[in-house]
Structure P
Amino acid sequence: MGIISTIVIGLLVGLVARFVKPGDDSMGWIKTILFGIGGSIAATYGGQALGLYQAGQGAGFIGSVIGAVILLVVAGKLSSKG
């Protein structure tokens, strides 16, 4: 997968994750893309390692969104303590 497609998928996953997660997530496009890419990486390796789905399945997108939501929650908890 090329860098442009990674950025576009990261943006889509990040936007969906921000929409799904309740609360105020005031961040820019770059952070949204990075959280989407991070969630995708975590969910891809985690889901495939556990045997939940194979590469290229639609469940991977759902897993990516869940991974990005988890990252958003963790980042929100860490930033509120500082």
Structure Q
Amino acid sequence: MPRGLVFFSRPVSSRWKRRRRGFVACLLLTTLALVWPGYVPFSGTFPLVLGLPLSLAWVVGWLFVMLIALTWLYRGEDDREHH
């Protein structure tokens, strides 16, 4: 039985590594889009997007992108468990 902090209990496939790298790239892109200077062009209150101020719609949109990325990463982990 392993002791301490264990990240992977079996070898990691190259497909899983690509999936993790893609997720990290999406995470970095989202971070850059939500902080200065990526947020500055979208920091106004007008126009309204689906009834939300542009600044809030920008944040909600990137949260949705991260939801999709996390789902994609989770599905890949599920595939890894079955093979």
Structure R
Amino acid sequence: MNKKVEEARKSNSIELFGAILPFLPALLLKSGWAFLRFKMEAKRGGDIFQKELINQGLDKTTAARITEIYLEGSNVFQSLVKMR
């Protein structure tokens, strides 16, 4: 009985993988594009943030450090590592 259940699970896993496989390239392209857009928007926001800090009277080095801290939240890979 245990062997039959194990074979059924294995068969279901293969069927599921076979059903997902055709959608994988499109999914990777869409998620890659979303990731790139996210990074571009974060960089643009960081540039605007840094310019505003400089306009408010901070020196460039302090503004750059604060901007780095601001942009740490948009680093997806660091966020994933922290979630582990």
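Summary of computed values
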{"item": "Given 48, 16, 5 for semi-axes √(5λ) of the Cα gyration tensor in Å, calculated: source structure among P, Q, R", "result": "R"}
{"item": "Source structure (of P, Q, R) for helix-only ellipticity at 222 nm (-39500 (n - 2.57) for each DSSP H run of 4 or more, over all residues; to 500), computed value -29000", "result": "R"}
{"item": "Parent structure of the calculated result 4.7, given that mean projected area of the Cα convex hull in nm², for residues 13-60 alone is the read-out and P, Q, R the choices", "result": "R"}
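Here, each number is a calculation from the coordinates, and none is a lab measurement. Computed from a prediction, not measured in an experiment: that's the story for all the values here.
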